[in-house]
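Every number here is computed from the coordinates shown, using simple stated rules; none is lab data. All values reported here derive from a predicted model rather than from experimental measurement. Cβ atoms are built from the backbone, for glycine too; each structure is taken alone.
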Structure P
Amino acid sequence: MKRFISVLTAMMLSALMLFSCGKSVQEKWQEQLDLGMRYLEELDYENAILAFTKAIEIDPRQTEPYVQRAGAYLSTGETDETLAAALADYEQVLELDETNENGYLGLADVYIRMGQYEKALELLQDALNTVPGSQAIADKLEDMENGIFADAAGRERRTVYYNADGVIESYHDNFYNILGQRTGWEIYTYLSEDGTRMDSPVLETVAEVEYGEDGLITAYYFYDAQGQMKWRDTFTYENGLKTEQHRYTPDGVLDCYFLFYYDDQDRQIRYEGYHAEGDMYGYWISEYDEAGNLIKETSYDADGNVNGYQLNE
């Protein structure tokens, strides 16, 4: 009997030792999450996705791997598949926790990348009621209500322009390559050729961007809605800062030009527009907050009268 008890005790101790030496579910989950974060730092998005997926398989109730995996999907490039995958992950985050601010911000980001700007705006307006203490949601919502629809990387996807009375005159939809360079944009206007306001915006201009080997912009090409070239812009730089921009007609005749000015921190504070003959027709002033962020750009005519403004607050 004593031998039986001794053997049984030894078996129980061995089992206890094996159990205590093994990793808990939480430890395995954390290990995969940390691994995924390291892959993100190394810009290895494919392996990051695999690690976050394993973390989700270990514990599908945790929201953080969904948030991180969604970001990794988007970092591999914007395709229908990656946008859909990120959308599903952010929706799952909110399914698990309707107060998760990263879920709302991420979902709004996907909507912006998909061009669904009104949907992104409505989402964050509702989110602010669900998560009233979120400063991040409040700040993002303020940007959008001021006409700046930027993705999580800070790239403006849509920029809305107002006249001096605060009425929308036009908006620009911007497009980017995988390097984050703006490759072109479309301008939509609410104003007809005679200056009257239309109920719905119409496509006015399509622009394409050309880059040099140094990554600096060498030219803009502008076309009308039918694809006919309207004008071409070329650029001059000094120490990497744009100093001049010249605009030419399709026949190569100078139409107008712009001069750019900067402060001692290399922030553009003013640029001026001139007719080909050399007389100024307007200028623009940029304003920054204490942190150096652009908060407002105001357009003036040559006499100093306000034409309009763009808020970046």
Structure Q
Amino acid sequence: MRLFRHTVDIPADAKGGVVAIGNFDGVHRGHQAVIGAACGLAMADEAPLGVMTFEPHPREVFAAARAEPFRLTPLRIKARLIEALDVDFLFVQHFDRDFAQLTPRDFVTRVLVEGLRARHVVVGYDFEFGRNREGDVALLQQLGAELGFAVTSVQPVKGEAGLYSSTAVRAALAEGRPGEAASLLGHWWEIEGRIEHGQAKGSGFGFPTANLKLQGILAPAPGVYAVRAGIDMGDATHWLGGVANFGRRPTVTDLPELVFEVHLFDYRGDLYGKHLRVRLIDYLRPERRFDNLDALKAQITQDADQARRLLASTSEGPPRKPVSNPSRVEP
């Protein structure tokens, strides 16, 4: 997959394709249905398959400065998930207040027609675009008929618990239900970052940890998790089981900010400076203060044993629930 951070002067082989458009935060099963519909159309037309997303997320541009981070997938993770759907081109449209002032017609003319020369555009049923969200699917179809491209809207996709949505995923993570979040997403929810130096307290009683700070993304429920962690080795990612704590370490230091600490099972080596991916598999317990370090060590030992058992009985793929209408579309 090739990534473009603009829609001006796109190479000829990236033009004239089928383009799925959306924020795609989380790349959940509903988003996958939109991209899947575009994939089917691209294959039928023997055309390139493109996905357009917006960075930063429009909500970040207009949200108050003190708003809590809500992003499920920073661009690096989002791009990796989209690439796994056999997409040829990812167009990352820079979003700011000037871009937000484009009228719906200007957006379609400049970006979709002049920039991408899209032959077919695929969007979700609730897609809105242009200044003050004045454009909707009906207007996009009208402009497409006028300017020479087809439009397909993908209808809501439902599972047992209702519509697949980024809002539902955020709620599941904030309430300590990572397995439910994975069912909605169709993949394990993941954080990643460069491993930072901590205070090395865990090493003192046999549980060295890799420390990550969550920056600009949703904070899951504080507590202890069974995780799978992937160490970036350059050509590949080496995955290991582990146990993680997300919190302030009240027994040891009571930090002013929440920190993600991951203890990797059966790993020996220096992790500082390496890139780490962490998938939340199950929630074990809330974080709490212990009377002393011996009590903390005993609890971590229990947590690690429980995490090993859970990971041994959990498949690499996320929990799955049946989808009622994964490919229903409307032209």
Structure R
Amino acid sequence: MQDHYGHRISYLRVSITDRCNERCTYCMPQELQEWLPRHEILSYEEMLRLIRVAAQLGVSKLRITGGEPLTRRNVIDFVRRLPDIDGIRSIGLSTNGTLLVREITPGQTMAQALNEAGVQSINVSLDTLDPTVYSQITGRDFHGQVLGGIDAAIDAGFDQIKLNTVLMRGCNEDQLLPLIEFAAARNLVLRFIEMMPVSTREVLNESNFMSVLEAKRFIESAYGSLIPEREFRTNGPATYYQVPGRAQRIGFIGAMTNLHFCESCNKLRLTCDGKLRPCLGSYLEFDIMRPLRAGANDQQLKQFFLDVVERKPREHEFRNNYQPNRKMIAIGG
């Protein structure tokens, strides 16, 4: 699949639930949330069918997201079936980390079960090492569980574990260096992410926005000039650097300030309620659940994917006074 702008689509992010056990200020800023009823959520079988169709069109990379994906029942059984899909070579999962350390069978953590089921990489959200600030950001006192979950992921032996930190001025700018040291001690990749205007209009404003350039300058004031690693790529749009004097890699994701951010985009998003979104920072979304449940055959579903790719915009609209119309938790992280 390729759009009019040369974007070759090989990556599908699949949200399996809109539910979450946390209430992060930039994702679901209100405590009250109307969860989607079960019949409005794609079943695992429906998701697997759509993934098979996407794989036949060239998708080789999957990332399972939410909400918090590990809150959905029988998630391990679902994940276990993904490696059997022809064409799928890379399976990742994004999580807040709170449930990774939970034992699902005696002596087996959720992290171990995911790794054994075929998940190769894990992204864990960690915006601070301060438990009090963590509770303020997430609305929950789960900091200890997250740290335990990161350790469980390390013990499970994933090919790659990445920590994602959203930059928030007035909230966690003093955590940049402690997080770098935390990641270094565990040999983990750390990425700093600019806040984006998602969920509600109040999420992003001039007072809380911190650019990746400012974060990079602050880090360099402590460690010296970061060394570009232009050849190192993951599935996403991060730009990576090595910390001088050590074998540590950190990344920066600057959707708001990097004017070339969208040039290498290779992804589509499938929401848990059956919408295909060609771009996170666009209002465009297309209901594939309707034809799926109306009896569409695989060829018709393939054409649906192709039609969506045809509508993929050149770049996101976040810098153009974008006003969010869905909470991030409903779109998928």
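Some points to look at:
- When Kirkwood radius over Cα pairs in Å is calculated for each of P, Q, R, the greatest value falls to P.
- Read-out FRET efficiency 1/(1 + (r/R0)^6) of positions 81 and 185 (r between Cβ atoms, R0 = 25 Å, to 0.05), computed value 0.10, structure in P, Q, R: R
- When relative contact order in percent (Cα under 8 Å, 6 or more apart) is computed across structures P, Q, R, the figure 22 traces back to R.
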